[in-house]
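Below you'll find the structures, each written out as structure tokens.
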Structure 1
Amino acid sequence: MKQVDIIVTGEFVVKDAFSHPISDGAVAILGDEIEFVGQRSECLAHYRGQRYIERPKGLVIPGLINAHTHAPMTLFRGLADDLPLKTWLEEHIFPREARLTPDLIALGTELACAEMIRSGTTSFIDMYLFEDTICEVISRVGLRAWLGEGLFDFPSPAFPSGFEALEETRRLLDKWGDHPKITITVDPHTPYTCGHDLLRRAGEVADEMGALLVIHLSETEWEVAEIQRRYRRTPARYLDDLGLLGPRTIAVHVVHPTEDEIGLLSERGVKVVHCPESNQKLGSGVAPVAKMLDAGVRVLLGTDGAASNNDLNMFGEMGSAARLSKGIGCDPTALPATHAFAMATMWAGEALGISGLGTLSPGAPADLAVLDLDSPHLRPCYNPVSHLVYCATAGDVQDLICGGEIVMEDFELTTIDEEDLFMRVEKVASELT
């Protein structure tokens, strides 16, 4: 009988979005990888665990992957609601961000991590400021993250220019490049907040580093019109002319692409992140997800920041994405639950280049969540994947493991002192207003 570190058992185990769920299943974890996935009886016959997490009414799933957020913006949650994006950003968010410090960044990040842990998220892609501080928090909390310093043509609270922020990106890679759960990315903010010289240089640095390049793209009709006015090209064509579109490019939002741009994104292998709730709340529109998927574009799912969403709940995003595609297309078969769940798990894992991430399979990273099915809104359970997209809530998550580390067990966070965290958050909230 082989010794493993952790054995997790549940009423159902969902290996991935498209495999049949395993009834009375189990997952065995050795180190930071999954050793076994299958029937509970078979697992217990061949493996002995140092730790057991036994959930007779549990639904064991791959950890969710939030493919776009701005973690410290939890501190701005609810401060400037019901406004157009440009007004919200330039008149309310940018002025408040100018007052941010590394201490505030650390606090907002820890709050975001607590929220993501409680809602089943084990990995996320972040674009923001003072990313070295964010790295420090992530390293302590134990989640998996892709982190990039935001690049702008104007001074940010962290750096006087985008080019100096690019140098910080190199320093981040030197400092964190060997960390098992942290990956550094290159993050020009948008085609309209970065001039072509900064965009070109960002692309060159990403190529030199072999890093992902993350950029907001075609989020609003205003942005599309502004890029066409400045450069006489659509936003995606403009970035392509600068050499920024490729398999390592992650384009966020893409609410208003032309048919030509959808074909271009597919041809270049660009990954797109759909943020349905933020786009709805800011009145930006609804991304044509079904069209992009039909064209072969790999679409992932993100929450955006908590200042525009206003939460980091990936269960809400999965449900919103599936329902929106059905509603705007008048087609109940559009974006089925399997696809919405794949966007939040295995498709994101593939895009991030880690074998098995977003699945429960031998050799995959030991990133998983357990939901408590013993609730009225989750009974009866005919189809666990359907329940994950259309019924489950963040409050159903009972346990979370990331890289073999238990970060929440039986609804209790193990790497964050929530009582102390909430006291510190309340203390600074008055200063931000």
Structure 2
Amino acid sequence: MKLNYKRTILIGLAFMSILAFWQFYDQVIPYILENVFGLGTFSANAIMSIDNILAIFMLPLFGAISDRTSTRLGKRTPYILFGTLAAVALMVILALFEQSRSFWGFFFTLFALLVTMAIYRTPAVAYMPDVTEKPLRSKANAIINLVGYLGGIFATVVMMFMLKSEKNADGESVYSEGQSFLPVFLVIAAFMLVTVLIMVFTVKENKLPHVKDEEETENADKGKKMPKDVFRSLVLILASVFLWFMAYNAVTTAFSRYCVQIWQVDLGASSSYLLVATVAAIASFVPLGFISGALGRKKTILLGITLMTVCYFIAIFIKEQTPFMYAIFGLVGIGWAAINVNSFPMVVEMSTGSDVGKYTGFYYTFSMAAQITTPLLSGFLIDKLGIGYSVLFPYAVLFSALSFVTMLFVKHGDTKPQKKASLVESFADVD
């Protein structure tokens, strides 16, 4: 049994398109809201949180709807194709409202765009497990993540070269006043469109053999409930997803202010450390996909959680900027990759052939719920209780350690480690 790498890469183009959009969205839209339309930080953050709120109920809903869809294009491709076409059109309209300084036009178009992205995100992610044998899904997910992150890198490079930035009084890199964002909107929209069209024209979903566990699917179609022990594992792994996102996203969202308050350096210093974590994650996606084939998904995740928890703990005692933190964040990135490569396949492993989309939605619902909760909870501890930013890494240690505990009791969703003579032989399947 071998993974079809070419097909997996092509399917990953949909995820590449999505991550390119979100990288652009997270970097440019807050700036436009605050500096073009004059919104305060609270109002801008409230608008930026709409996507996470929509995701909580829309991702599982449209995952389940796509499970029941049957068209000549397949069950996932229509959502990906027409969702992307709608998103691209809305991005162009959004750019025009930004140019004309029409706030309400911009706001309602942005809302429609976020709804559109939520409609087809789950079908895009569920596509891979639909057509990939269960034991190969960690390797496939590693490829999908790598391809997706390349989309994020593309968006970052485009913004670096097409938008001028300057340092403000706080040391932050901000976009120069008076420049047009229209060209960047158009380039990102074109990239999204081209990547998805390549996927649609090169991979014919309805002609692919879909993975289907006939016994499980028959039971699901008859309305048979999930066995209690499997349900318990599902709840525990979704709880784990929530907990490790609580830890990781608290660090990534508050680390810039941590640098200012604890290390007393400018805000720009944080970006280099977070960049190291991202690069380390990207570099380790594919190797970790093979390692999980040798060790098993659960063990690889537990190793990743352990690595991140230890790094968070060490960071508690580092009170000034030091090059050693690059190594810490590099290891955090590797740990994060170990978790991400394997956790999603474990969740969909507990699904049947007919409800992969629904379980994909469950996975994203819990991760998004954490991304909504953790800035509020950590902010409450930092600001309202007056503990300050010194609480950041102890907070991350706590939630990361809790995710280890819940993950320890997960009994389903793993695959039997491949019987190879050595770990190195796990890489021998690459064609």
Structure 3
Amino acid sequence: MLSLALAWRNLWRHRRRTWLTVGSMIFSNLLLIFAISLQLSTYEQMIKNSLRAFSAPLQLQKTGYNVDQKMRLALNNGKLLVASLSEAFPKLAIAPRAQAFVLGASETRSLGIAVAGVDKTAETRLSSIPTSMLRGAYLTGRAGEVVIGEALARSLQIDIGDELTLLGSGYDGSFAAAVQTVSGIFRTGVIELDKSVVQINWSDFDAIFFMGARVHSIALAPDSLNELARYQQSLQAFIDTSDIKTQSHNTELELLNWQALHPEIKQSIEADFASAWFMYAVLIALVAFSVLNTQLMSVLERTREFGIMMAIGCSNGVLVRLIVIENFLLAGLGFVLGLVAGGALVFYFSHAGLVLSGMEEAAALYNVPSTLYPQLSPLALLLGPSVLLLFCLLASLYPALRLIRLQPIMAMRAK
């Protein structure tokens, strides 16, 4: 307690210098908390928007389909699988999907495209395409209708009411062909999706490609990505222990999360976070050197005082402990006040929003909204300040090492 009281008193011998050092820590912690919160929130929004366009946090597929998307790698009894999963997990959004790669032709042009057979009701719960219609309407359930991405419609030079011819191979290897009428044009913001994918009713897909009620994947989405790990574990246990494989005549089922389905998203996030930490490291190093300078000046100014203390029986270890406690109090003060300031700033923008004025096109390119709402989380609140606190504590090592070698006579002669 005596060392703590002395350290606190010594800290305020030079109030201006102490507050300048603490102020730099507060400002740095505020920047770190806000920047990391904004990054993590942007990543989460980007993942949600990308997955909601036409994927899902989880997908149930036949083993190997994700690597080699062949027509014959389909799940048997799609309706039975969906019914079993819906009964076991009523809170999950579940959507069956079938897919084929075909030649799509209008009156003037033809392109290779992906045709997805979907269930309208299920897609409305899980996908953002039904709410991204620019013109026309989403699938109504009528036979012979198709919805198409804006970029693809522009490439094929077709519009609402025009016909789109689909030519491909069926599940059994036979020739598959159909003429569908464009009922809607969508724009999701995901470029690859908008320029290469069309959707038709699952019943139409079944008839055109001779699927026999088979599907290529079952998309599953919890309400929040935070629940993903729990649901993935529960779903995998259900698949392994229930009779779902036997009942549906599927011996090879594979449950994949979004990291496995879209490794490019995970890699881009990791690369961006790593590059951001380079800038954070520069900021942390500058503040740590500021703390080092403050502590070193404090030690040099009190060299004579330390010599007198050693002469009356105070050991080098006690002096080292005193300096370490002073630095801990200094860093701790900046840490706590920085958490309060950073948390308050993030809390404000989580409600008011941060408008990316003039960056709407860039935001759309990365599939994030032009107004961001950073969310405060324990990771965002503590990660940056904790690293800064650690480096500030390490900054006390050099001044402390000087005291270990300090001799009383030489110290008392210091001016």
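Just so it is clear, none of the values below were taken in a lab; they were calculated from the coordinates. Keep in mind that what you see is a predicted model, and the values were worked out from it rather than measured. Cβ atoms are built from the backbone, for glycine too; each structure is taken alone.
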Here helix-only ellipticity at 222 nm (-39500 (n - 2.57) for each DSSP H run of 4 or more, over all residues; to 500) has been calculated and equals -18000, so which of 1, 2, 3 was it run on?
-> 3
With semi-axes √(5λ) of the Cα gyration tensor in Å computed for every candidate in 1, 2, 3, 33, 28, 20 is reproduced by structure 2
Kindly point out which one of 1, 2, 3 the value 4.4 was derived from, the read-out being distance in nm of label points 7 Å out along Cα→Cβ at positions 205 and 389.
-> 2
